[in-house]
Structure I
Amino acid sequence: MNYAGYTASGSIAQFMYKVYGWMAAGLALTAGTAYYIFSNPVIFHKIFSSPLSLILLIIAQFAAVIALSGFVTRMSVTTAGATFLGYSLLTGITFSSIFMVYTMQSIYLAFGIAAGMFGTMALYGYVTKDDLTGVGSMARMGLFGIIIAMIVNIFLRSAQMDYIISLVGVAVFTLLAAYDNQKIKQMGQMLIGQGEMASKVAIVGALTLYLDFINLFLFLLRLFGQRRND
């Protein structure tokens, strides 16, 4: 029994290492791409001066997420990994505009805070024995509320509402970091010994955590970021 338990624990650890490894690779690619595009004014101007380029960029990002979320079982591990990295690269291109809006110090600060908060909640989600399903449901309801509020605020342009949305956004994605880690761990437990399928699910799990981290970072940047023109 002890030996079997050790084997299962080791397999779960290996599965989660794959998830975090893919997530880290995606974040590194996004950050590197964003900085590279920002550092090359000619490329930056060609991308952001063309509405068509921006539309195609957004469509490609949505397509990558839909493909991974809905059709990963039909993909090879290589294709799934390439799709995830492709999405990370496209996100990096989009994120290069952040450097034009916020100071570098603000970006580093928001990233550091996001990393600390995400890491803490991810660890909690991984080790806790409490069922976080209720937390996840509450967070997802909050996410829908944020989306509606953001759409409304496009027309209202209320600074106070924007601040409240950012606060709620930080809370929602902090909770999702814990819930999604627990959910991904549970999926890994069901996939022990299923090789290729486990590898595919690890990539989808990495995408989920990547999105949690990215959104947490963005809402923190909205809260604490110092704009260049301030």
Structure II
Amino acid sequence: MRFYGDVGYWIIVIISLALGGITQAYIKSTYQKWSKVPSGLRSTGAAVARRMLDENGAGACGIAHTQGHLTDHYDPRDNNLYLSPENDQGGSVASVAVACHEAGHAVQTAKGFLPVKIRTALVPVVNFSQSAWMFVFIIGVFMGMAGLVQAAIFLFAFTVVFQIVTLPVEIDASRRAVRYLASSGSQIDQQGAKQVLTAAALTYVASALVSVLNLLYLLGRTDRR
């Protein structure tokens, strides 16, 4: 099973690299553009996120600091938003948009948003499948054991499902952020948030698309074998 010598394999590699490069460049340029525009709320990302949490039933969520660039995230395990320095203390449109997006995840959890529940339930399985599928796949290919190859693809499918389920979670968090800024911020905040968060969402779409292509390719190759 010489997958690496197949033209289809290299096409997927090229598509993966192209989509990854394009989406990363786009989000970087979009974020930089709106990081230079002051928010109409005249407040920091952390302060605006705090208000959004309190006004949307997620007041128990805390806000903490994390290091790095665009490393912002919400951790449901301790119910905290972790904001990078630029988005925690920054007062730009980009800072407010990213902080409110992460606040949107906390609101989802507080309100029991169904896709979040599904995604959370998949986490233990995906943690195992992500680390195991390639190992099982390589053994199956080199030993010529079709059963192991199929088992590896089955494990990989959980990763694909997880990425697909992640899409509505991310899109909804962005929708909540934009809606909040539209009601409490200015037109510039709403416009900038839409652009920044759309750029961020495209990275998830690209990642899911590449994973689906990989899964279809692997299924097609094993079926022919």
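Which one of I, II has relative contact order in percent (Cα under 8 Å, 6 or more apart), as calculated from the coordinates, equal to 25? Of the options listed, only II reproduces it.
Tell me which structure, out of I, II, gives 8, 28, 36, 20, 6, 1, 0 once P(r) over Cα pairs in 10 Å bins from 0, in percent is calculated. The value was obtained from structure I.
Quick check: 17.6 is what I get for mean count of other Cβ atoms within 10 Å over residues 52-59, calculated from one of I, II. Which structure matches? Label of the originating structure: II. Of the structures labelled I, II, which one yields -30500 when helix-only ellipticity at 222 nm (-39500 (n - 2.57) for each DSSP H run of 4 or more, over all residues; to 500) is computed from its coordinates? The correct label is I.
To test your reading of the models, identify which of I, II gives 2, 11, 16, 14, 13, 10, 9, 8, 7, 5, 3, 1, 0 for P(r) over Cα pairs in 5 Å bins from 0, in percent, for residues 28-155 alone when calculated. Of the structures listed, the value fits II. Structures I, II were shown, and Rg and Dmax of the Cα atoms in Å, for residues 100-179 alone at 16.6, 54 was computed from II.
Every number in this text was worked out from the coordinates using simple rules, so none of it is lab data. Remember, it's a predicted structure, so these values are computed and weren't measured experimentally. Cβ atoms are built from the backbone, for glycine too; each structure is taken alone.
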